[in-house]
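Trainee: The following blocks contain the structures, represented as structure tokens.
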Structure P
Amino acid sequence: MTSLPDDWFTDEEFWIATYPFMFPDTAFAAAAEDAAKVMALSGCAGGALLDLGCGPGRFVVPFAQAGFAVTGVDRTPFLLDKARAYAAAQQVSAEFVQEGMRAFVRPGAFDIAINLFTTFGYFADPKDNAKVLDNVFASLKPGGVFVLDTMGKEVLARVFAPTGAQTLDNGDALFQRRAVTRDWSLSESAWTLVQGERARTFHVRHWLYSGQEMRRMMLDAGFTRVDLYGNLDGEPYDVEARRLVAVARKR
């Protein structure tokens, strides 16, 4: 796999170019149901909510509609503009903050924090990923809860495919070449977007975590209890798991 910069996720052109593939209308349509599942899984039905890595706001809106005071944080201006427009179109109020996960912390401000759709583990230095968990822990009120959704190592080992492709109705196509590197520590992939006669390739990388590795990191950050699930429905994290969902609680 070609070497890529540590800060690949800061390339705004990547998010602009791949947006139609990553955030189709169906993803927004499913968000309300997923938000309800997060509420059931966390036991939190209201209060102040932090959506860390909120992207275009697809979870901001249903949580705001459910009565939460939502703060959406993302470092990408393009995605935050999308989030603001979506919230305005749905006539909901939310706070949006342009800041990276390593930097954002608001001590004791939130009842619940969420980090969904594999937006964790992007930083090259593992200590920076641990710093994100420290920040979330500090930002939660006593009794607060953090729900993180990602692709666990155990799940990826079962479903891994070295290549993939998506095509939009307009003919645009996205091709992916994937690899697992550093002794099952990293997921690295090349995303090639073909639009007519133009082709562009972006390189994506994020750290992989097993369920127990994620639990240990969260406990090290100060959380006193971490429950693992195989999806947002709360099914077990076992050989049938489709995702790694960690629910961490602060005393």
Structure Q
Amino acid sequence: MPDALTLTVRELAAPTPTTRRLLLALGDVPFSYQAGQGGALGLHGQRERRPYSIASAPADSSADGTIEFLLRALPGGGLGRHLDGVREGTRVDFEGPFGAFVLPDDLPDAPLLFVAGGTGFAPLRSLAREARARGHRAPRHLLYSVKDVMDVAYAEELARWGEDHRGEAVITATRHAPPTWQGSRGRIGLTLLRRFTSDAPLCFVCGPAGMVEDLTHTLSQLGVPAGHVRMEQWAPTM
């Protein structure tokens, strides 16, 4: 089993009925990562680990001494055998960081477009916060798709997205939304993407595999160069 850091759970919260926000305390452990990267998590000492993207940005971790994850909860509220019974104070093994879903070293002052499905918002949150920390001055737009409006994580941050990122945040519900819902409905598609691609932004797409494949094809149809599209996809946790 590869070497891993052993970290302690500082906080486990339920921001929505279907997600869990996990904060791991770094303590005195030297650790660095790039925004958009992830790692594998599992209870201390056990062999089974599952990959997750980091939801915090490096500047956040430097400030508060934690790394943050947004995890999809299983029916019944659990997180799977690899994190069975995890709670505040539990020791967790973290293997990583890994991944190339990151900002370019020479980040241009051109618009950024983040497109998320479900907990695929986690690495995009990290990337957006890192871009702001690096002084990126162009708009950073977000298109965020959820099945149910109750699944929207980081709602308070999203409410001030325009102030923090100089761009627009569009949340769309694909299945369930109350009559009072003021956001969009349906899947992210060509019509919505066209609003944000006229200036050939650098695009980051993360979510379920089928969604990512469909959206990268649509971005190509809209004339976004392949070199401007970075993607990360995942399979559901069993």
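Where a number appears in this text, it was derived from the coordinates with a stated rule and is not lab data. As the structure is a computational prediction, the values presented were derived from the model and not from experiment. Cβ atoms are built from the backbone, for glycine too; each structure is taken alone.
Trainee: Check the numbers for distance in nm of label points 7 Å out along Cα→Cβ at positions 26 and 218 across P, Q and tell me which is largest. Let's see the in-between values first.
Mentor: Working: P: 2.8; Q: 3.6.
Structure Q comes out on top.
Trainee: May I pose another question? A value of 0.65 was derived for FRET efficiency 1/(1 + (r/R0)^6) of positions 18 and 146 (r between Cβ atoms, R0 = 30 Å, to 0.05); which structure in P, Q was it taken from? Provide the component values of the computation, followed by the final result.
Mentor: Numbers: P: 0.65; Q: 1.00.
The value was obtained from structure P.
Trainee: Assign the value -9500, calculated as helix-only ellipticity at 222 nm (-39500 (n - 2.57) for each DSSP H run of 4 or more, over all residues; to 500), to the correct structure from P, Q. List each step's numbers first, then the result.
Mentor: Details: P: -9500; Q: -5500.
Only structure P yields this read-out.
Trainee: Could you tell me which structure in P, Q was used to calculate FRET efficiency 1/(1 + (r/R0)^6) of positions 178 and 226 (r between Cβ atoms, R0 = 30 Å, to 0.05) as 0.15?
Mentor: Details: P: 0.60; Q: 0.15.
Computing FRET efficiency 1/(1 + (r/R0)^6) of positions 178 and 226 (r between Cβ atoms, R0 = 30 Å, to 0.05) on every structure in P, Q gives 0.15 only for Q.
Trainee: Can you tell which of P, Q yields 18.8 when mean count of other Cβ atoms within 10 Å over residues 90-97 is derived from it?
Mentor: On the way: P: 15.2; Q: 18.8.
This figure was derived from Q.
Trainee: I would also like to ask the following. A value of 1.8 was derived for distance in nm of label points 7 Å out along Cα→Cβ at positions 74 and 170; which structure in P, Q was it taken from?
Mentor: Values: P: 1.8; Q: 3.6.
It was calculated from structure P.
Trainee: For distance in nm of label points 7 Å out along Cα→Cβ at positions 130 and 194, the calculated result is 3.3, so let me know which of P, Q that is. Show your work: numbers first, answer last.
Mentor: Details: P: 4.4; Q: 3.3.
Traced to structure Q.
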